[in-house]
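S.K.: Please go over the structures that come below.
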Structure P
Amino acid sequence: MALDAPFIARHLPDFGRAFLLTLGLGVAAIGGSLVVGLLGNGLRHVPIPGARFLVRSYVEVARNTPLLVQLFFLYFGLPALGIRWSGLTCAVVGLTFLGGSYMIETFRSGFDAVKKEQIEAGLSIGLSRFQLVRYVILPQALATALPGVAANCIFLLKETSIVGIIAVPDLMHLTQGLIGLYYKTYESLLLLTLAYLLMIVPASWALFRLERRLRYGHRPA
């Protein structure tokens, strides 16, 4: 079956706009998730009663409920409480809520991997707490956690395909609309697939290069 080339050419600009929106949504969610992940790990070590329990509860709720349910709650449930957000805001908050829980666990494994002997050695030579974190703990923790962080980033980029369900004009929403209007299933799905490949493959490559640099200190051959 021959593809409709004029249809593809005519709707390339539409996919370009949807691509930029989806990419921006993914980047915002990744940035928010990284902040949540670091803050969540910080709360695990502060002497505040119940802080660890709150972080653990958040992680369990976020990781054990589907993103679709979370988006429905934000978009359709919050208005019943008098809180109304746009679909785009709900998408960013929902993705960040989910991604933050995974980042907390990923960073936790990285920080826990730092040996206590190295921390004690740093303290014994007179490093301050800030210097200990900056020069001893953080580089090792990030190097250990980076593969998991990279996987979470790719996961969040892929999960953007769900947000069209709350009327966000992303790539999936556009594709469904074109198929419904013109019945150009193959052409629309081809453009959708190419758009996600264009988004995810360079991100995977860049994260791989960063991981190699942090772990081995040189570029991969």
Structure Q
Amino acid sequence: MFYEFARACFVTPAMHIKHRIKVFGKENLPHKNGIKGGYIIACNHQEYSDPPLIAAIVKSKFSFMAKSELFKNKFFAWLIRKCGAFPVERGAGDNAAIDKAISDLESGRAFVIFPEGTRSKDGNIARAKSGIAVIAGKANAPVLPICIKYGKKGFRRKAWVTIGKMIPAEEIAIKGDDRGELRRVSNLIMDNIKMLMDDMGEYGEPLPKQYVPKEKKTAEAEEKAEE
């Protein structure tokens, strides 16, 4: 009850005051298709306001990881826990956090994750960490790709949000236990997010020249380039 109340009375109004929000792909929103939970939301990460912005658009009860430092203040820790957050030790291979994410998915929550692991400083979408593939594979859960792009900073900053089509669990099932499979699933999810970014190329601030939206590199090409 607290989550729904906070979302409706505080989070959603605050996000619409802070931003001028334009949503694309509304027909793909899970609640419009009778889906309440048990799926993963994978989104690019640009600003601290990304999580509440998603909450203002997607009507599901969320679960998400937050860095452990945010739980030092007792009141703030209580508040974000009520909103679905749980602590994770970044860079420590926190298996307990992964188990918690899977448990929340199985209980019908929507698990929100930013596969890149950190905020982008230049607007480019980085390669995903393996955590998204591990959680999606173990939970056998579908993934909803979302892409956010912001306009110039200032009062009522523009925010464009594109909702992609749900990626079926069968497409991201982990076949085996090798790194190649984890990379395949991670790349598949990030490619879907990149395609949404491509569609928003005309909106917001120009992307850096090194970002080439039309001819995306395949996972194999990226690996060869790194060798």
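S.K.: Comparing distance in nm of label points 7 Å out along Cα→Cβ at positions 84 and 188 across P, Q, which structure shows the greatest value?
M.R.: Comparing P, Q by distance in nm of label points 7 Å out along Cα→Cβ at positions 84 and 188, the maximum is at P.
S.K.: Name the one structure among P, Q that helix-only ellipticity at 222 nm (-39500 (n - 2.57) for each DSSP H run of 4 or more, over all residues; to 500) of -25000 was derived from. Could the numbers behind the result be given before it?
M.R.: Details: P: -25000; Q: -10000.
Comparing all candidates, it corresponds to P.
S.K.: Thinking only about relative contact order in percent (Cα under 8 Å, 6 or more apart), which of P, Q has the largest value?
M.R.: Numbers: P: 28; Q: 24.
Max of relative contact order in percent (Cα under 8 Å, 6 or more apart): P.
S.K.: If you rank structures P, Q by mean projected area of the Cα convex hull in nm², which sits at the top with the largest value? Please report the intermediate quantities before stating the final value.
M.R.: Values: P: 16.6; Q: 13.0.
Largest value of mean projected area of the Cα convex hull in nm²: P.
S.K.: Out of P, Q, choose the structure whose coordinates give mean count of other Cβ atoms within 10 Å over residues 108-115 equal to 15.4 when calculated. Provide the component values of the computation, followed by the final result.
M.R.: Working: P: 15.4; Q: 23.2.
Source structure: P.
Each reported figure results from applying straightforward, stated rules to the coordinates on display, with no laboratory input. Note that this is a predicted model, so its numbers are computed, not measured. Cβ atoms are built from the backbone, for glycine too; each structure is taken alone.
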